[in-house]
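Just so it is clear, none of the values below were taken in a lab; they were calculated from the coordinates. Remember, predicted model here, so these are calculated numbers, not experimental data. Cβ atoms are built from the backbone, for glycine too; each structure is taken alone.
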Structure 1
C-alpha cells in the first residue's frame, strides 16, 4: 500500500549537516567489479539505496544445500532470486532497478547461471515499467560477442533469458552513444573477462560521458587498463588486482540539497565526505547551482553550501552529461520563474517513467509549461502561480519525489505521492529533511 507524505516548512531558512548515503552509481559498478574479480576486489561504504541492496544480494548469492540463497534481500524483504530444483531455470526479479537490469544482462553472459556450475538458464525480469524499458541495443551487442540471449515476452524488452556462458565470436562491437551510457558501461565492465578482450566503437555523440569515464576510472583502480582513441575504447583480457574500492557519498543525492538551498531565503548546509574532484558526473551541480547563488566550499572533509542572493542570468542548460540532474534543475527554474532552455534530455523518456511527460504534468500544477521543440525544451513561466497546497504525482520515480520536495519552501503544503519511492536511491531523504526543519506527515 502506498503512503503519501505531506511536507511543510515554517521557516524559509535551512541550516544543518546532512550525511549522504554512498553513491548508487559508483556502488553498482563496484559490486559488479567485485563479483568479476574472484575475491580480489572488496567494496566499502555500500549504498543503502534499494537498487544497490537488490544488486548486492543477487551478486553475493551463495550455494547452500543445492539451493540458491541471497545474503541480502531487497527493501521489500522479498528474495529477488528464486530457484526451482525441478527446473534448470533460475529467475531473477530486479524490480524497478534499471542499472541492475543492464549490468546483470552483461554479467550473466559470463557466468554459469548463478554460479551453480550447472548448465542452467537465467531469466532476468522486473517491474511492469522495467518491461517497457528497451534493452535491445545491449542484447544485440552481446549477441555479436557470442552471448545466447532470448526475449521471453516482447522483442527488445525484458524479461530476457540467458543461456550458459558466452563463447566469444568477436572482440569488436559497435553501440550507439546517444541512448544510454549504461549499455556501454555494462560492456566495459565485463570486457577484461572476455577471452579476447573488447574493442568498443561508440557511434555518434556520447550521452552521459562522465558515467563512462567513471566506469573506466574504477576499472583502472582495480587494475584493468584501457585505451580510448577517438570513438573506440579498447580493453584487453587481463586480471584484476587486489583492491579496496571506497564508494564516496552520492552527488545525485546532494543535488536535492542544492535545490533546497536555491529556494530557501537563507541556507547554510554541510555535506560530509563529498570531494571537489569526484568520479561522479553529477558533481557538476556545484557549477550549475552557482548560477543560483549557491557557493560550494570544500573543507573539513566535505562541502559547505551557502546561499548568496543574486540574479539568475544563465538561460541555457545543456544536461546531456548529467541527465539525472534534469528534474532538479528544471523544478528550481520553474519555482523561481526563470524561463530557461534545456538540451541533452534525450534519455529522460526511457527512465523510471517518461520524465519529460511527468515534469510537464506536475509543473502545470503551478502554471508552468515545459515546451518541447525537437530536442530543445523551454520553460514558459508567464502563468506561474504559488498555490496554498499542491499534490505531486511521482509516477513510481524517486527523482520526481525528491525534485519537487523543495517546493515546500514556497508552498504551504506539499503532498507527495508514495513516500517510499525514494528508497530506490535515497532511503533517508525524508528523515534528513526533518533534521533541518521540514515537517513530514505520512498519510494513506
Structure 2
C-alpha cells in the first residue's frame, strides 16, 4: 500500500474545505507549473460532480484562481485573499507564471452539471492558443487535500522503505508487542525515514502553533461568516462568558488562563465545544487551519488536544508530539483502508475519522496501552458510522461547525471508555470498523455525499448570492 507520513494527513492550508478548496488549489498550482514551457493565451477550469454542485459554497472557484496565480495555501496572507480575487475580477486578467492573460471567472470557470465516473471530485484545466487547445490535465481531489492526476503515478511514496510498514491496525499492534514500544514510538521510527527527527519535531511544533492560533483567533473574532447564509460566529461569545471577557495578548496567556478555570463537567464541555467551533468558524471564513484529516473536520483534533493541555495533567510538548504521531497514523489507516473524503463516504469519513484520530491521540497521552488506543479509535468511529454530509447551501457551516464540537466530545468519551475497559473483551476490532466504514460509504446514497441534494441541505433550501 501507499506509504504515508502523518504530515500527509496534517497539512497547513486555507479553509473552507480540504477536498473542495485545498485540493483544487494544489491542482491549479501543479497545472500552472506545467504551463511554464507552453505558449498559451487562455485558460479554462472545468469542475464536475461534487466540486460543481457545492464548489461555490466551498470556494473552489476562489482556490483555482489563487493556485493559478501561484499563491501557496500554506503561506498566503489570508487577509489579502479578497484583494487578489478583486484584482482578477476587476481587470478580467490573471497572472500565471508572470504572464498576464485574459481571464473572467464567470466565463472561464465552468460548473458542469455532469459527474465523472473516476471520482466525484474531478476538475480539468485546459490551456489554449488562438482558440486551439495546447494543454489539458484532469485531477481528482480525493480528500484531505490529496490530489491525483489522471494518467500519472500517484503512488510515488510507496517506494519508501519503512522499518515498520503499516497497512492495518493489526500491523501496528504487532510491532508494538514485538518491540515493547508505544504506538507513537513506532510511528516516530517510520517518520524519521521521511525526514530527520529535527524536522519531524519542527513540523509538529508548526502544526500545533497553527492550530492554537486558529482557536485563539476564532475565540476573539465576531461577525457574520461569508457565503450568504448569514451565520453568526459564536465562539467568541462563549469564550468571553467562560473567561469573563479578559484580555489576552498571546495564545499562551489565554491557555494559561483556561488552566485556572473550574474543571467541572459543564465548564469543560463548553470549552471543548468552544475550541472546536472557533477553528471551524475560522475555516469557514477562509482562515488558516490544519487539515486533520480534512478542513471540514479541522476543529476536532485541536479541541481534544487543548482539552488535554488545559484540563489534564500533561507533559507539554512531549505529549503534543505523541498525540500527533498517534492520531496521524490512525488517519493514515483510514485513508488506506477506507476514505477521508465526504464526497466519497459522507461525513463519517471526515468528522468520524477525525474523532477516531483524536480519541487515539488522547488515549496515548493519557497512558493507554496500544490496544486501548485502537479501541478508542474504534469506539469513536463506530458511533459515526453512516453520518451523512449535507451542508446547507454547500457551505461548510451548517451542520459542519457544530458537528466538530460533537466529534470532539465523542472522542473524549471514546477515550474514557477505552481507558476503563479491557480491549481483549471488545467484540468489534479497529480493522473491522475501518472496513465497515468503507462498506457503508459504498452503500450510501450519493445525495448524502457532499452534494447538498439531501438531508438538511434539501429540507432547508437556500439561494445564495
Problem set entry | Of the structures 1, 2, the one that -15000 was derived from, the read-out being helix-only ellipticity at 222 nm (-39500 (n - 2.57) for each DSSP H run of 4 or more, over all residues; to 500) | 2
For this session: Could you tell me which structure in 1, 2 was used to calculate mean count of other Cβ atoms within 10 Å over residues 95-102 as 24.9?
Result: 1
Exercise. Where does the value 15.2 come from, among 1, 2, when mean count of other Cβ atoms within 10 Å over residues 31-38 is the thing being computed?
Worked result: 2
Problem set entry | Origin of the derived value 12.8 (mean count of other Cβ atoms within 10 Å over residues 127-134; candidates 1, 2) | 2
For this session: Using Cα extents along the principal axes in Å as the calculated read-out, with 68, 52, 45 as its value, let me know the right label among 1, 2.
Result: 2
